[in-house]
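As C-alpha cells, here come the structures.
Taken together, the values in this text are just the output of simple stated rules run on the coordinates, not laboratory data. Since the model is a prediction, treat every value here as computed from it, not as a measurement. Cβ atoms are built from the backbone, for glycine too; each structure is taken alone.
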Structure 1
Amino acid sequence: MWGQLAIKAALSGLLIAAASELARRNPGWGGLVASLPLTSLVALLWLWRDTHDPARAAYFLTGTALYVAAALPSFLLIAALLRRGLGFAPAFALGCLAAMAGYLLLIWAGRRWGLPV
C-alpha cells in the first residue's frame with residue numbers, strides 16, 4: 001500500500017515540477033501544461049485502478065469540473081493584481097481568498113441544487 005502511494009505521489013509531483021520548470025523557460029507553455037487536466041486525469045486513473053466504479057468516477061469528474069469553474073476567477077484576479085503592481089504575496093493571498101469564496105459559493109449552491117460537491 002505505501003509503495004503504491006509513493007508511486008502516486010512521485011508521478012504527481014513530477015507533473016507539477018515539469019509545469020513549473022517549463023514556465024520558467026516559457027510562461028505561455030508552462031501555463032498550457034498547468035492548465036491541462038493532468039492532475040485530475042491522473043487522479044481519475046488512480047481512482048479507476050483502485051475502484052473500477054463508473055458512478056464514483058463520474059461523480060469525481062463532475063465535482064472536479066465544478067470546483068475548477070469556481071476557482072478560475074482567482075487566477076484572473078491574481079494576474080490583474082500583479083499587472084497593477086501589487087506584490088506577489090498579497091496578490092496570491094487575495095487570489096486564495098477569492099478561490100475559497102468560490103468554493104464556499106459552490107458548496108452552498110451544491111447543497112441547494114444537489115450538485116456533487
Structure 2
Amino acid sequence: MMRDGTAQRRAELYREAIDLIARDYASELNLDTVAHRLATSRRQLQRAFAEAGETSFRDELARVRMEHARALLAEDSLPVRQVAARVGYHQPAQFAKSFRRYHGQPPSSYRRENRRAA
C-alpha cells in the first residue's frame with residue numbers, strides 16, 4: 001500500500017506535468033525533458049501519470065495536441081502542415097496518422113466537416 005505522502009506527491013507531480021504540457025505542448029516535449037524540468041526522475045513521472053492520472057505521459061501529450069489541432073482545423077484556414085507544426089509535430093505525415101488514430105478521420109476530412117463559417 002502506498003503512503004499518503006507518496007500519493008500526494010505523485011498527484012502534485014502529475015498536476016505540475018499537466019500544467020507544463022498545457023503550456024508547452026507545441027514544443028519538443030518528451031518524458032525525459034519534462035522530468036528534468038520538474039526536477040524528478042523519469043520513473044517517478046511515469047508513476048505519477050499512471051497512478052494520479054490513470055494515463056501515460058505520451059497519451060496525455062497526444063490528447064492535448066489533438067484537441068488543439070481539432071480547434072485549429074475547425075477555425076483556421078492554415079494548411080494541415082502548419083497545423084501540425086503549431087501543435088508540435090515536425091512531420092505532417094506523423095501528425096496525420098496521429099490525428100486519424102485519435103479522431104477517427106484524417107485532418108483534411110475533419111476540416112471539411114467541421115469548418116466554422118467565417
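If you rank structures 1, 2 by distance in nm of label points 7 Å out along Cα→Cβ at positions 73 and 89, which sits at the top with the largest value?
That would be structure 1.
A value of 19 was computed for relative contact order in percent (Cα under 8 Å, 6 or more apart); which of 1, 2 is the source structure? It would help to have the intermediate numbers written out before the result.
Working: 1: 19; 2: 23.
Source structure: 1.
Thinking of 1, 2, which structure, once helix-only ellipticity at 222 nm (-39500 (n - 2.57) for each DSSP H run of 4 or more, over all residues; to 500) is computed, gives back -30500?
Answer for the origin of the read-out: 1.
Work out which structure the value 90 belongs to, where volume of the Cα convex hull per residue in Å³, for residues 49-104 alone was derived from one of 1, 2.
On the way: 1: 90; 2: 76.
The read-out comes from structure 1.
Kirkwood radius over Cα pairs in Å was computed and gave 16.3; which structure, 1, 2, did it come from?
1
I have 13.4, 40 for Rg and Dmax of the Cα atoms in Å, for residues 9-64 alone, calculated from one of the structures 1, 2. Which structure is it?
1
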